[in-house]
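Quick note: the coordinates plus some simple rules give every number you see, no bench work behind them. Here the structure is a predicted model, which means the values were calculated and not measured.
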Structure 1
């Protein structure tokens, strides 16, 4: 598991994974979106490919990359026991925001009656 976290620790690799989560991309498309030179993008793709996070295929004269979700599922499974620590806080925040919205709506209605 340590190697998966080392792979996704680098911000440009996370950006590549995010881009590939919506569609396949060529090296040129990734270079353009990341504004990085080809050697840098290729280096990051190599690390992602060796970690199993991406797969590639040749299409005419270019290589097209796509996301392989399996290693991300493994990271997700590792994080599962820790979700309880933040899910309670997210639930409490949602309840608080709902109360604030209801209070705001009530005060707006009250002001309209007095106007």
Structure 2
């Protein structure tokens, strides 16, 4: 049985994320977002490595039309949800800043 890590912080409930889906989160002054792909959730800083600007099209909308890739609304750069690697666009080969998280007890926890 897992015990709560005293340094963990709940960010959101898993059921707040569509599958696939994304959600913007403001945490201690940091703009973050979570992406859900099945039972996996990935958390990133909401900042494009190309221009340092927020990624979303509209609130909580960080994914392309397929729901499989993270997309920057400004320049169309595409990122892999699993690693944050830019696979298309002006910042190809660069990465989003990923934050460690876990899913347990129906919540997404920042480690």
Structure 3
């Protein structure tokens, strides 16, 4: 059972074709045990995922290696290293760190240090 951080009322869960959407007070989330977010946090998480996923989708790292690296960089346990749980500031950090790491990895792949 989830409660709204703004009004403290029980969050309304709606079944959609994409899964369960929880909402209250212009906040929402997808799935169980995921904190409600604003549309800005949603966009920040989406953007962070787009940059981060390039690391493992490029085959320059495995997905497991990428998450292990990110957890270490953010000083989080692997269990708590999920972008869906991050705030906007953490998402901006993920984007910045991921872009920097990808450039380094691509440089090594091309024979550059």
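Given that P(r) over Cα pairs in 10 Å bins from 0, in percent, for residues 19-82 alone, derived from a single structure, equals 20, 40, 32, 8, 0, which label among 1, 2, 3 identifies that structure? Label of the originating structure: 3.
Given a computed value of 24, 14, 12 for semi-axes √(5λ) of the Cα gyration tensor in Å, which structure among 1, 2, 3 does it belong to? The structure behind it is 2.
For the set 1, 2, 3, ranking by relative contact order in percent (Cα under 8 Å, 6 or more apart) places 2 highest. Looking across 1, 2, 3, the calculation of helix-only ellipticity at 222 nm (-39500 (n - 2.57) for each DSSP H run of 4 or more, over all residues; to 500) that yields -15500 traces back to 3.
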